[in-house]
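Take a look at the structures below.
Read-outs: derived from the displayed coordinates by stated rules, not from any lab. Please read all numbers here as calculations on a predicted model, not as lab measurements. Cβ atoms are built from the backbone, for glycine too; each structure is taken alone.
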Structure 1
Amino acid sequence: MKVFVLSALVAASLMAGTLQTDAKKAGLKPIPASVAALNKLTSNPKNPTTAAKVELGKMLYMDPRLSKSGLISCNSCHNVGLGGSDGMSSAVGHKWTLNPHGLSSPTVYNAVFYSQQFWDGRSPHLEDQAQGPIQAGPEMAAPKEHVTAVVNSIPQYVAMFQKAYGKDVKITFEKVADTIAVFERTLVTPSRYDDFLNGNKNALTTPEKKGLKTFIDKGCATCHNDIALGGTMQAFNVTGQYKHMNVGDFKGDKNGMVRVPTLRNITKTSPYFHNGQIATLGEAIKEMGRIQLGATLNDDETASIETFLKALDGRMPNITYPMFPTSNATTPKVDVN
């Protein structure tokens, strides 16, 4: 009996080692286990991460006064308590406006690992991306001048900027967006999947390992790869047309390419697809197999992949909602129109 158990353990260990190798060959990469390596990967050399910037960035990310109405913050659509999204099929912004293209809000968690931002990949990094929704009419609808006037009118914000950037800092709209991006760069969620790829062969269960193998063998890693398991621009509707393509007018960038959503914390970010028309993970897996791989996934294969995807639920950062500094007579008044 002891020999049998030992043999089974050796076989399981060898299988795990082979799977780890296969995953890396398929282009899958873990979030680094080393804090130093992770910080190097997530920090912007032109805008280094510091504790002062992160705390200030969190407050700006959460503060609805940056919006024209005084009601909407970055966190409204990218809610850090709801998996970094909002659970809506279409984002809702200023004056309860639905996204004009029928697009849902992507999660902010692990967005630092994307090669490009937005569904059409038009933004190269988080600092640039942070500027867009604040100004966009259907989102926060705030002109640059409104944002800088709000921040500069509040002495506590001015003091926090000086602590983060030095006494001579000029608080511009771009500096506000840069600071929000510093906070967003810390929203990383390592999981047991990362532990497995980083060398812990027992981090995943046997069914989860089977699901990872199915994920690789079926070709899912062709698009959902690297650290984010997504985040790059890929062709859409490769072997079939998405069955809800008529909802909204989004067709990708000028070449028909779409930014691949991350699979990390996928259980927390339904509904799925760019227009949020699929509610369940199982249906999303089957639809992706059909339109991207030309594969009709059976129920067992679908369930196996889903089992693996659930192992991507990560260790979420502990984020305390801030108490904002008080407005005063010089703070711009809200405008809900």
Structure 2
Amino acid sequence: MGIEIGELAARLGGREVEGDAAFVVEDVAGLEDGGPRDLGFLRSASLATALAESSLGAVIAPPEVDVGGLPVIRSMLPNLDFARATGWLRPPVRPPAGIHPSAVVAADAKVDPSAAVGALVVVESGATIGAETVLGARVVVGAGTTVGRGCWLHAGAVIREDCTLGDRVILQPGAAIGGDGFGYEFNERGEHEKVPQVGKVVLEDDVEIGANSTVDRARLGTTRIGRGTKIDNLVMVGHNVEIGAHGILVSQVGLAGTAKLGDRVIVMAQAGVGGHVTIGDGSFIGARGGVIEDLPPGSRVWGFPSIPERAWHRSMSVFARLPEVIRRLRAVEKKTRADGEDS
């Protein structure tokens, strides 16, 4: 199935079309592997040469970028518009509604008739699965857990007991929701004694959790991931963490227990936030950063311990020049000693 460029531009909000608006694209592709009926995109004029060597049939590109006469949808947001076009040209294949014969569903669990429950899935007692939700192979939904409408839980995802997923939540393969928080106390013999983790996890609407990421249940109360927040692969969210709406956590981020992140906070790869630390709305934590003190709204920090972004860049600039600075310092010291001996 294909779509005319003109219709696609209309769906994208009435974007301008140059060239043949009736040209039909059938798929999406990159510059290197596109075919004559494929749609690609350019972020900037720097890719015009690569486009000239490509076999793409049409593109989405910013205004004024030379596309060599190809049918083009002009967009100030070519990456976003291409992503939307990809969703229309390559829609996900949803499995048919129903429960696979190998699935184990408790007698008192509630599974909407429009949901798709895959092979070897386990739905425990008292769980609820919403309309049009997909449970991939080997998914486990714990006792008393609620999964909302239109969710997609990919193969091997696990949600333990008494957790809540809102609508349109996505769990990538191997995501683990509601595992015990990491809590131990030394007993009278100096041994580790486990602290019971009896809280729950709430993932609000439109949250996505990446492959093999973990969100621990609260010790008491709730670990909460706010509406629209997106979490990458291999991220660890500790017990009683609270993340606001529309946050971004990139791969290998770690949030210690009880950390609180406001709305639209971005935490880049391999960064960490300490326990009992509060990060204000709209803050940014750079890759491999370590935050151990509260940050006000709108902060931008890098490094460990984290410092403001501008100070970090100045420090890195100085660090890069240290070998030369040390060489010059040693030369001055040598000359000073020689002058002293001569006098």
Structure 3
Amino acid sequence: MEPSPKRMPTLDEVAARAGVSRTAASRVINNAPHVSRAKREAVQRAVRELDFVPNPSAQALASRRAGAVVLAVSSDEPGLFADPFFAEIVVGVGTALEQTELELILLLANTPRGRQRFERLLRQRRADGVMLMALRGDDSLGRLCEEADLPVVFGGRPLRGEPAWYVDADNEGGARLAAEHLARTGRRRPVMISGQVDTRASAARERGFTDGLALAGLPLLGVEPGRFTEDGGAEAMERLLRAHPDPDAVFAASDAMAIGALRILRERGIRVPEDVAVIGFDDLASARHTSPPLTTVHQPVRALGEEMARMLVGALEGRRPGPLILPTRLTVRGSAPGLPA
């Protein structure tokens, strides 16, 4: 009687022995670049111990790439990608991807349907990597990418944790520049319109502005959230004026909110900059066309999109790019002019 042939170990058994997901084991076996060293070593050890031999057909199938990357935004606003800030991000991402063969998928991922589409896209391996933006609080999008063993680059750091790959602006330093400018030009009763309270950018800008005022010996009279929208900025300005009827300066953590604040000040007959100086954050094209033109903290929005895409492409090619913080600077215009020469 002939001995029965030895049963070959399966990929699932390799993954179980290594303590990783089946997807991670497959990526190591197929020499995919974006796998952590610890996972790679664990899988390679399991392969040796089990004497695992990959199936050539399955190996060829698994090594195929989708040829696409995702820009997913944790938002439920249908018109978001028409917003000037995100439109600049998309232009930057597209510019960087123009040098590659990768397609770009845009996705709003903060509705039940959007999250289902995102999960399905990851599960079906229809993307090689992901760029995530506008995460709030304990958003699970990053964890979904990690479970799928896809490289993920964050546009702006999440509120909690420190991801390996992210591109951000110097939010804290830029807000500090706004505070220093207001103090230097004689403003003594500043208020602030912050963004969404569960975002790291909003927290960093509030912290930088408060620190800058403290160094100048000035208090922050009041702060109200404005949701990073023009209407939110207008509503926050109304609340601030009810609580503090006589501010002489407003720092808004985005240009959109600053534009909303300008509208309310104009409706109330409060002159800018004679009575109240106004400073925004972003330096979008719209800041040049307000009345008066908006003094604002410039952050390189298009470059942020470009660098996110370049970082993701680098990860897909097996490089290990580090996090990147882009510089900010103050652009002085009529809403908060400097001192006369």
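Between structures 1, 2, 3, where is Cα Rg over 2.2 N^0.38 Å highest?
Biggest value here belongs to 2.
Quick check on the output: 1.2 is distance in nm of label points 7 Å out along Cα→Cβ at positions 126 and 142, derived from one of 1, 2, 3. Which one produced it?
2
For the read-out relative contact order in percent (Cα under 8 Å, 6 or more apart), a value of 6 was computed from one structure; give its label from 1, 2, 3.
2
For the read-out helix-only ellipticity at 222 nm (-39500 (n - 2.57) for each DSSP H run of 4 or more, over all residues; to 500), a value of -5000 was computed from one structure; give its label from 1, 2, 3.
It was calculated from structure 2.
Compare Cα Rg over 2.2 N^0.38 Å, for residues 206-261 alone across structures 1, 2, 3 and report the one with the greatest value.
Largest one: structure 1.
Identify which of structures 1, 2, 3 gives the largest calculated value of volume of the Cα convex hull per residue in Å³, for residues 46-229 alone.
Checked 1, 2, 3; max of volume of the Cα convex hull per residue in Å³, for residues 46-229 alone sits with 2.
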